[in-house]
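Engineer: What follows are several structures.
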Structure I
Amino acid sequence: MRAIAYSKLGKAKDVLHLQDLNDVAPQTGEVRVALTFSGVNPSDVKSRRGRPGLERPAFETVIPHSDGAGVIEAVGGGVDNARIGQRVWIWNGQWQRAYGTAASHITLPADMAVPLPDAVSFETGAILGIPGLTAAQAVFGGGDIAGQTVLIQGGAGTVGLLAVQLAKWGGAKVITTCSPRDMERVKAAGADSVLDYSAAELAAQILSANGGALIPTVVEVEFGLNVTLDAEVIAPNGRLAAYGSAKNMEPTLPFLPLLFKAVTIDIILIYLLPKPERDAIIANLHSALDSDALSCPVEHIYPLEDCVAAHEAVEAGGRVGAVLVKCDG
């Protein structure tokens with residue numbers, strides 16, 4: 001199989017290389033997928049770059065990326081042969097595994113290759129793993145949101161924009177924050193109120209947008225920066241669903257305001273979701289897609305041999321859609 005791989009940590013241009021590697025035959029309970037697209041996420045570039053305390057990759061050779069979509073071409077023992085030829089999308093492709101989706105093929109446990117609805121493109125399928133599941137868990141992880149208000153901090157990002165659409169589809173009133181340049185795009189995604197995240201009186205604006213009422217569910221992309229504001233606007237017994245804190249990884253919490261509202265802080269790491277929760281949010285995603293309520297924008301598609309450029313695009317930030325790698329070209 002053709003694959004992008006690395007054996008040491010560092011800059012994309014220094015460590016990512018196109019290689020020909022041996023195909024991996026599916027064992028009992030596994031499938032081999034011929035990949036069409038691979039999704040590139042911030043977690044992929046951070047793993048390749050290296051994290052604090054990590055001096056070398058966890059495996060001798062790593063094929064990056066956890067998300068992807070393609071067609072099952074072979075199955076191992078115990079897997080129904082009828083799955084051969086099935087369109088699928090991938091989750092956790094490279095989570096605690098050496099070989100991810102930046103390749104022509106991937107072999108992995110059968111339940112990690114989810115049937116892709118016929119009307120859903122492979123491009124969208126390659127976005128469902130990390131961004132889609134994270135957005136769905138952030139929005140629906142506390143239960144039914146119909147008739148409630150949901151605040152989504154950072155509604156213009158890949159996860160945030162999906163969360164806006166999912167919350168609206170789920171019957172919530174949606175308030176979101178973003179930069180002024182993205183306001184029209186986020187409003188078009190379904191947000192009822194879109195506010196400038198840098199506004200001096202942002203808490204007051206959020207509450208005003210909700211008729212003065214506190215907010216039951218807050219979805220948060222920058223927990224460390226925003227937790228004090230979130231504590232101010234969240235309702236008693238509210239749920240603060242945090243999936244990121246890149247700009248402040250060691251936040252100081254306003255404990256008393258959180259305590260006296262009995263706030264639940266729900267920190268989301270989609271890789272570790274138990275199967276019942278994962279199955280439930282996969283069902284939510286598929287239902288939203290079937291209802292034409294979910295659009296997954298793509299900013300750019302790179303050929304596999306240009307995976308370095310794909311990583312650099314994710315690292316640069318400021319995107320208005322997902323970055324994909326075409327695996328079968």
Structure II
Amino acid sequence: MRVLFWGTPEFATAPLRALIGEGFDVVGVVTQPDKPVGRSRSTLQASPVKQVALAEGIPVLQPDKPRGDEFLAALAALAPDVSVVVAYGHILPEAVIDLPPLGTLNIHASLLPALRGAAPIQAAIRDGLAETGVTIMQMVPALDAGPILHTARTPILEDETSLELSLRLSELGANALIEALALIELGAATPQPQDETRATYAGKLTRESAEVDWTGTAYDVSRHIRAYDPKPGAWSRVNGAEVKLFGARIAPRGLSHAAGAVLATDSAGLLVACGSGAVRVLAVQPAGKRRLTPVEWAHGRGIAAGDRFDTGSAQAS
């Protein structure tokens with residue numbers, strides 16, 4: 001089976017490696033253009049997917065947008081049987097989706113029709129779901145609405161961050177993709193339409209949505225901080241300055257203080273009161289600085305017991 005692979009971030013590398021390892025003929029990779037990095041923005045960095053493709057000698061296409069007659073001709077020249085899309089970064093036009101004879105498959109990091117959209121991993125943690133998973137679906141022009149070929153489930157672990165969950169779902173998605181392609185090769189694939197009445201959405205991450213609302217319960221605040229860890233980073237203000245917060249854990253019960261109050265800073269973390277209960281934050285990043293432990297931050301006079309974070313206005317959405 002000739003496979004055309006579409007993907008950009010680290011999340012997409014495990015499925016690409018799985019295709020190569022299982023002997024599929026990956027005829028080409030489509031990924032985002034190289035991005036400028038560094039202070040001067042003069043150095044271009046290839047995407048993680050491009051780096052894998054180059055190491056394997058696979059042709060790479062990097063259009064600004066995946067459309068136009070010239071680009072379609074380049075795709076047709078690769079003669080793929082099927083396309084596989086994993087976090088590519090652009091919506092594909094119908095002509096591109098329909099080009100391979102077997103269509104275009106997508107790995108989506110949720111159990112569709114739940115959490116369609118751009119940020120399902122963060123939403124699953126933030127919303128307190130007990131489990132999530134990956135869905136292999138046939139792509140259609142509508143957002144994450146295509147027929148389902150295969151799903152794989154996994155529990156969301158206690159205190160898991162979005163990065164940790166993303167790494168697990170990437171591997172889970174790689175295995176599920178190989179299983180789905182095997183079903184297609186055997187003629188045993190039975191696509192199931194999604195139940196539109198059960199569809200929910202996980203929109204793009206925004207700065208506003210990442211702000212911590214300390215008036216929530218310790219459970220709510222902990223989930224919120226872990227959902228945005230490491231990117232874009234949950235944030236709050238204290239002493240008039242912004243700071244990003246990482247690695248939250250629910251503190252023992254029995255604490256009752258004003259929401260946002262800093263109760264302690266020690267080797268166990270930054271202890272902050274919530275609307276009910278408290279959380280320990282394991283790392284912080286003040287604006288314009290590197291990531292610090294709470295003790296390092298306290299030694300730099302950035303925080304102290306008795307300070308209070310702004311309660312915030314962010315609401316889960």
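Engineer: Given a computed value of 1.7 for distance in nm of label points 7 Å out along Cα→Cβ at positions 46 and 102, which structure among I, II does it belong to?
Structural biologist: That value comes from structure I.
Engineer: Let me ask something else. Can you say which of I, II returns 18.0 when mean count of other Cβ atoms within 10 Å over residues 70-77 is computed?
Structural biologist: Matching structure: I.
Engineer: Taking 0.7 as the value of distance in nm of label points 7 Å out along Cα→Cβ at positions 166 and 294 derived from one of the structures shown (I, II), identify that structure.
Structural biologist: I
Engineer: Oh, and also: When relative contact order in percent (Cα under 8 Å, 6 or more apart) is calculated, the result is 18; to which of the structures I, II does this value belong?
Structural biologist: This figure was derived from I.
Engineer: Here semi-axes √(5λ) of the Cα gyration tensor in Å was calculated and came to 41, 22, 16; which of the structures I, II was it taken from?
Structural biologist: It was calculated from structure II.
Engineer: Thinking only about distance in nm of label points 7 Å out along Cα→Cβ at positions 14 and 30, which of I, II has the largest value?
Structural biologist: If we compare distance in nm of label points 7 Å out along Cα→Cβ at positions 14 and 30 over I, II, the biggest value is for I.
Engineer: For which of I, II does distance in nm of label points 7 Å out along Cα→Cβ at positions 62 and 86, calculated from the coordinates, equal 3.0?
Structural biologist: Label of the originating structure: I.
Every number here is computed from the coordinates shown, using simple stated rules; none is lab data. Small disclaimer: the values here were computed from a predicted structure and weren't measured. Cβ atoms are built from the backbone, for glycine too; each structure is taken alone.
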